[in-house]
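Following are the structures in question.
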Structure I
Amino acid sequence: MTTAFVTHRDCRLHDMGAQHPECPDRLDAINDRLIAAGLDVHLEYHEAPQASMEQLLRAHARPYLETLADSAPQQGIVHLDPDTAMSPGTWNAALRAAGAGVLATDLVMQGQVANAFCAVRPPGHHAERARAMGFCFFNNIAIAALHGIEAWGLERVAVVDFDVHHGNGTEQILAGREDVLMVGSFQHPFYPYSGTGHAAANMLNVPLPAGTRGEGFREVVGTLWLPRLREFAPELVCISAGFDAHAEDDMASLGLVEADYAWVTEQLMRIAADSAQGRIVSMLEGGYALSALGRSVAAHIKVLADL
């Protein structure tokens, strides 16, 4: 079986203004690198559908969704906070980004593909049940995980977040659920300045000091993440794949490189092979140094596709 690559051209229409780091060029950088590396011909391409209201409501409050829809401008840019803004293309882009995770979950659960990577924007892991923040509107990974539970009857879904920022929204939405285990690492202290307090039993948060490089990250994964994941024995592994912990990404201060992303992907592939029939849904989160983003995603996908 192949690896699915789920995306949609609407995801390029979300525009938060000139010089904003979460820009449409991010998807172009990924596509260009996959072509340059010869990986594109090995993937099965799928267009992301729009997520339905039923699917969004698994993770978000209805009044929030209604307010967000009403906030979408017909022209110009509307700021929801200093970092997060809506343009005329944002609503459809966000629906496609959330829908990509739903489709990817369906594809792996049907056995149509071995795993899937969703090249979408806006990202999602900062979006809380009733709040957009940190460039995020819908919590794409939580929606995918909950789709696996609600639509496919899964009893154990793992969410793994290696973005440089804590996935506060994902934690808020999924905390306390016995059918979900979330493990994550992130730079601390750093935006959104969360993840270090008392966490629910199904949350494993590992803050990393600025300057942490690949060796420190791998130690965290090997000694903390993997034992918890093996014990949990997930039936589906969902990845919040942020690549902004890369050494070249100057929005943060960690020091990972492509080999670290390939290595952690290999470890998660083994977890998925042991208990989840290999099923992985990986969704793009951060990553703003365009060359590093393209190379890191290519390294991640190369392992997913077993190339």
Structure II
Amino acid sequence: MDRRKFITNTSATSAFLGLGGLTLGSCSLYKPTKITILHTNDVHSHIDPFPSDHSDFPGLGGLARRATLVDSIRKENPNTLLFDAGDIFQGTPYFNFFGGELEFKLMNMLKYDAATIGNHDFDNGIEGLLAQVPNAKFDLITANYDFSNTALNGYTKPYKTYTLNNIKIGVYGIGIELKGLVTKKLYKETKYLNPFEIAIDIETKLKEEEKCDLIICLSHLGYEYTTEQKPDDITLASKTKYTNLIIGGHTHTFLEKPTIVKNAENREVLVNQVGCFGINLGRVDFYFNGSTNTNANGVSIKV
């Protein structure tokens, strides 16, 4: 989608996707509950709004406006989680000067619940990322980067669970292969594990052992590759069994609404990504009504 056309045509309450009957497989009976998932990706250290005369994003973005929007949604629905799909760092002088400290501290102020790690988050190396970890009051979630032989060992989690109004939500992270994108001296002995195999292992654990009602993947694989044989979110969705939502990053894909993909068991999975630079905030609402016919609505909100 042409980014400028999308930004021009998308209003602040744009493009709800009605998925009536999206099966989430919830086995427990609950009173009707709405779970709201908010998300960003590839913010790339963009803290200020773009100038009003910017050729692509005039006057758009800005962390302060995002904070106001997130706060208003949380007041509307306290059962809200906020995630980021990676590439938090690199792109403005804020990163060059503060090394990621400011980005993490501001994300704390917005009360992000978790983020996955993108390739640009290694731009100051393993040690540079580790130096900023204490500034993050949210979890860094990644399942297919093995940091066992690096200084980051023990500082990330493969997944985390949250319980909101008796709805249990499992969230796991998947990262892109760093070789070819990041100089090895920066990621050092980080081992890249097959994202499809890891995703299936983790989602199965979240469903069968953790008994999650909703399973979300924070992915930095990229939305879809048509000319390269690389793992992407569309393929990931088709191979999973229990994942309900894939929140993507890396390719800076502006989606007006989530893409619906049939998984390995012919059930619907949502794949969403909201471009880059904090221009948009993604929102997906899941409605649990005590049956297996749980509904979901997706929207991309211009900041």
In terms of percent of Cα pairs over 34 Å apart, which of structures I, II is highest?
II
Determine which structure produced the value 33, 26, 18 for Cα extents along the principal axes in Å, for residues 156-227 alone, calculated from the coordinates; the candidates are I, II.
I
Value -6000 of helix-only ellipticity at 222 nm (-39500 (n - 2.57) for each DSSP H run of 4 or more, over all residues; to 500) was derived from the coordinates of, among I, II, structure II
State the single structure among I, II that was used to calculate mean count of other Cβ atoms within 10 Å over residues 164-171, giving 27.8.
I
If you rank structures I, II by relative contact order in percent (Cα under 8 Å, 6 or more apart), which sits at the top with the largest value?
II
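None of the figures in this text is laboratory data; all of them are computed from the coordinates on show. Here the structure is a predicted model, which means the values were calculated and not measured. Cβ atoms are built from the backbone, for glycine too; each structure is taken alone.
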